[in-house]
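Pasting the structures in now, so scroll down.
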Structure P
Amino acid sequence: MQIELTQLEDTKRFAEQLVKDIKRGQVICLLGDLGAGKTTLTQYLCAALGVNDYVTSPTFNLMNTYEGKIGGEVVPIHHFDVYRIFDADEMHEIGFDEYLYGDGICIIEWANQVVDLIPKGSIWIEMSLSLDGKRVLEMTREGENV
């Protein structure tokens with residue numbers, strides 16, 4: 001599915017729609033160039049999941065964990081930024097698999113850096129900027145359009 005977002009409010013609405021179908025254990029992979037809106041989308045996803053903390057990109061510490069809610073139940077949301085990862089072994093060292101296959105939600109910016117580690121059933125969102133300034137999202141799951 002391809003979606004065009006012309007303003008921040010569109011991104012917020014998209015995030016609110018997406019989380020309606022989110023379940024524990026879901027992995028959301030975000031791709032796109034610098035400035036494409038990955039962190040902004042993550043902020044809106046976290047807000048839609050009830051996170052009250054200020055959400056920032058964990059570029060240097062690799063992961064931030066927030067407390068959100070799904071159906072009134074508390075759920076951990078693990079926000080990864082793997083831009084600086086070039087070897088999957090680095091991810092194994094921090095127990096990445098435990099997060100990916102746990103009962104929390106994982107949101108991974110620059111997921112293309114660790115594509116071989118991502119579980120089937122993950123949601124992939126590729127973000128780009130069009131020439132006229134719109135953000136374009138291409139969303140797939142396991143290679144199929146969502």
Structure Q
Amino acid sequence: PRQMLGFVVPDFASQVAQAKLGLIPTRLRVGNLDAQRDFTDVRDVARAYRLLAEKGQPGEEYLICSGQPVSIHYLLTTLLELAGIKADIEYDPARMRPSDTPCLYGSFRKIQQDTGWQPEIHLRQALADALAEWLDHFQANT
């Protein structure tokens with residue numbers, strides 16, 4: 001939630017919310033849906049920062065992540081399911097990256113060992129919250 005446009009989750013959630021409300025056609029413009037990334041809810045990240053400030057080892061590097069690769073396709077289909085709509089998918093060359101690593105994810109083992117942190121907010125909940133935020137935004141501004 002609260003992430004600015006230009007990133008995949010708010011971009012998709014914004015489009016899905018507008019389509020659900022009938023503000024745009026149910027044709028969504030997307031880039032590479034095959035890429036896999038590691039998504040962590042900002043609320044989990046904030047909690048990790050707090051724990052690192054309290055218990056982290058100075059000078060050490062920590063990964064704050066879910067430890068799970070998730071396809072961009074999953075994000076889109078889950079948002080559509082949460083919104084209760086179907087959409088046509090339009091591949092937009094402008095949304096394709098010239099160099100796209102197929103799969104990026106990390107391990108939170110070190111931060112868990114040093115602070116006890118692990119992600120708590122499931123990705124589906126984070127997506128539902130992002131969608132609700134965009135629905136509220138467009139309903140308030142139309």
Structure R
Amino acid sequence: MATFELDPRLEADTFPLADLPLCRALLMNDARYPWVVLVPRVASVSEVFELSQEEQAQLWQEATQLGAAMKEAFQGDKLNIATLGNVVSQLHIHLVVRYTDDASWPAPVWGNGTPKPYELAQQGERREQLLAQIEGLSL
């Protein structure tokens with residue numbers, strides 16, 4: 001049986017936050033947006049339908065609860081939830097808090113503008129904010 005390994009491209013573009021019951025939560029290294037990536041810790045999965053029904057339910061519970069908490073905490077206008085997988089095929093879900101005045105609005109964040117990597121202090125602050133949201137979830 002294969003074991004879960006995080007795709008090296010996801011590992012290079014993110015910082016670890018926490019392991020939820022199913023997913024690894026990662027902070028995307030782009031300070032323009034509050035942006036979390038959820039990766040189910042299931043080996044060799046690239047599509048949601050490849051998960052068991054129980055895993056699918058857990059995935060959506062984690063995504064919707066964390067997404068709602070993020071939108072409220074960061075006072076966003078919209079929460080973008082997406083599974084693309086065209087570049088990184090490992091199943092992962094993006095949770096991106098958006099604002100009507102952000103640089104990419106109303107277009108998607110992907111391929112729009114230049115990512116702004118976190119400065120160390122800024123990354124620590126964002127991690128703390130997100131960890132507080134994660135700790136408040138009832139998963």
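What follows draws every value from the coordinates through simple rules; no lab data is involved. If you're wondering where the values come from, they're calculated on a predicted model, not measured in any experiment. Cβ atoms are built from the backbone, for glycine too; each structure is taken alone.
Among the shown structures P, Q, R, from which was the value -10000 of helix-only ellipticity at 222 nm (-39500 (n - 2.57) for each DSSP H run of 4 or more, over all residues; to 500) calculated?
R
When mean count of other Cβ atoms within 10 Å over residues 92-99 is calculated, the result is 13.4; to which of the structures P, Q, R does this value belong? Kindly include the intermediate steps, with their values, before the conclusion.
Numbers: P: 13.4; Q: 8.0; R: 21.8.
Structure of origin is P.
Given that relative contact order in percent (Cα under 8 Å, 6 or more apart), derived from a single structure, equals 27, which label among P, Q, R identifies that structure?
For relative contact order in percent (Cα under 8 Å, 6 or more apart), the value 27 is produced by structure R.
Among the shown structures P, Q, R, from which was the value 19, 14, 11 of semi-axes √(5λ) of the Cα gyration tensor in Å, for residues 12-75 alone calculated?
This figure was derived from P.
P, Q, R: which one has FRET efficiency 1/(1 + (r/R0)^6) of positions 100 and 124 (r between Cβ atoms, R0 = 25 Å, to 0.05), as calculated, at 0.95? Don't jump to the answer; show the numbers that get you there.
On the way: P: 0.95; Q: 0.55; R: 0.35.
The read-out was computed on structure P.
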